[in-house]
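Peer 1: I've put the structures underneath this note.
Each value in this text was obtained by applying a stated rule to the coordinates, not by laboratory testing. None of the values given here were measured: they were computed from a predicted structure. Cβ atoms are built from the backbone, for glycine too; each structure is taken alone.
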Structure P
Amino acid sequence: MASLPQTARSERTREALRRAAMVRFLAQGVEDTSAEQIAADAGVSLRTFYRHFNSKHDLLFADYDAGLQWFRHALADRPAGEPIVESVLVAVFAFPYDAEAVTQIANMRANELDPGRIVRHMREVQADFAHAIRDHLARRSGDPEGEALEITVTARCVAAAVFAGMEVWMHREERSLDDLAVTCRTALTWIDRGLPIH
C-alpha cells in the first residue's frame, strides 16, 4: 500500500498530466499530440507518464477518473435529509473543471475514439458512480456495508439515469453543459417519480 505522501504525489502527477494533455489536445488535436509532449509539459519523464496512463487516449477520460473523488466529496457535503436525486444532481455539477474545456473534451472523445471504447469506459465509470452513491446512501442509512437491497438498487438506478442522460447528450449535434444539466435532471426526475414508460 502506498504511503500518504506517495499517494498525494501520484495524484498531483496524474492531475499535471491530465491538465497538460487537455491543453495540448485543445490546441493541436489528439492525433497530433504525443505522449512525449504531454510528459514534457507536465514536467515528468515518459516512463512516469506510462506509470499513470496506458496511452494518451486514456487521458480523454481522466476528467471522469479524477472526478470520482470530487463527486464523493460533493455527495458527502449534501444535507442528510436531502433526496438522493437532488444530492446526486448537485454533486455531479459541482465538478472543479472549466465548463468549456469539459464540453470540448466530450466532443473530442466522440470524434476521436472508437464508440465501443467509449461505451466500455463509460460503463466502468457508471459502476464507480453507483458505488459512490451506494456508499453515500449506506452512511446516511446507518448500513455501513450498503448490503440492503434498496440501497444497491437505488444507487445503480440513479447512476444509470445520470449516464443515460450523458449518453443522449453525447449523441447530439450541439452540446452545452446547460443542456447536459437539463438532460440529467430530466432522467433523474423520471427515476424519482417512476419510469416514464411502463
Structure Q
Amino acid sequence: MGLMSGSASFVRFAVTGDLPENPLEFIARRISAYAFRDIDETTDEYSVGWVSVLNMFDAAFEYASFRNGDYIVLSLRTDERKVSPAVLKKFIAKEEERVRRQRQIPKLGRAARIEIKERVRAELTAKAIPVPTVYDLCWNLSDNSLLFFTTNKKAHTVLEDYFKDCFGLLLVQQIPYNTAEKLLVSESPVPLESMSPQLFI
C-alpha cells in the first residue's frame, strides 16, 4: 500500500548531505532531469524515474505539484521487460533444434549455442510488455527524513542509488536504535550504548 492508501507500510530513512542555495529550485530541476521516461515504444529493458503520486503517467507534474509545504512527495516508477526463464529455455531449445535440422548436424558448438541464446533472449525481451511498479515517498525537508512506502529490499536499493544520482544525497535507513539515539541527543548527555534496561514495577 502506498502513501494515498488507507493503510500503509513504510521504512524511514535519514537524508544526509547538504542541499545548495535555493534548494527548492535545485530539487525541481533534478526531478525534471530524472523524471520517468516511457519505454513502451522502444526495445529498452528497464526504465526508472520520478512520477506524480496521483498519476503514474504524469512525469511532468502537470496535474499535481510534488511540493506540499516542507514536504516533497513523489513516486518512484520502474518499468522492466521480463521474460520467464521457462519460456526463454523453451524457445532456446526450439531454435537450437531448428538450426541443427537446418545444418543437418547432431550437435551445435558452444559459440553457436551462445549466439542462439543471446538472439532468442533479445527477440523475446523486445516483444515483452514492460511491467510497471510504483513506490511512493515523502521527503521532509525540515528534519531531513524520508518515508518510503514499501518494505521491499530490492526497491530500497533502487531508491538509495537513484536518490544519490539525482540529488547527490545519501539515504540511511533508520532502525529503532538510530531513532532512539537521535531523540536522546537533546534529552540526555549519556550515550545510548552505556544505558541499561530498567524495570518500572
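Peer 1: Ranked on mean count of other Cβ atoms within 10 Å over residues 36-43, which label among P, Q comes first with the largest value?
Peer 2: Structure P comes out on top.
Peer 1: For mean count of other Cβ atoms within 10 Å over residues 44-51, the calculated result is 18.0, so let me know which of P, Q that is.
Peer 2: Q
Peer 1: When Rg/Rh (Cα atoms, Kirkwood Rh), for residues 20-67 alone is computed for each of P, Q, which one produces 1.04?
Peer 2: Q
Peer 1: Tell me which structure, out of P, Q, gives 0.15 once FRET efficiency 1/(1 + (r/R0)^6) of positions 12 and 124 (r between Cβ atoms, R0 = 30 Å, to 0.05) is calculated.
Peer 2: Comparing all candidates, it corresponds to Q.
Peer 1: OK, next. Here helix-only ellipticity at 222 nm (-39500 (n - 2.57) for each DSSP H run of 4 or more, over all residues; to 500) has been calculated and equals -11500, so which of P, Q was it run on?
Peer 2: Values: P: -24000; Q: -11500.
Checking each candidate, the match is Q.
Peer 1: Something else now. Quick check for you: by relative contact order in percent (Cα under 8 Å, 6 or more apart), which of P, Q is greatest?
Peer 2: Details: P: 17; Q: 31.
Going through P, Q one by one, relative contact order in percent (Cα under 8 Å, 6 or more apart) peaks for structure Q.
Peer 1: Next question. Looking at volume of the Cα convex hull per residue in Å³, point out which structure of P, Q has the largest value. Present the calculation step by step, with values, prior to reporting the outcome.
Peer 2: Numbers: P: 140; Q: 228.
Across P, Q, volume of the Cα convex hull per residue in Å³ peaks for Q.
Peer 1: Let me ask you something else. Can you tell which of P, Q yields 2.4 when distance in nm of label points 7 Å out along Cα→Cβ at positions 92 and 148 is derived from it?
Peer 2: Corresponding structure: P.
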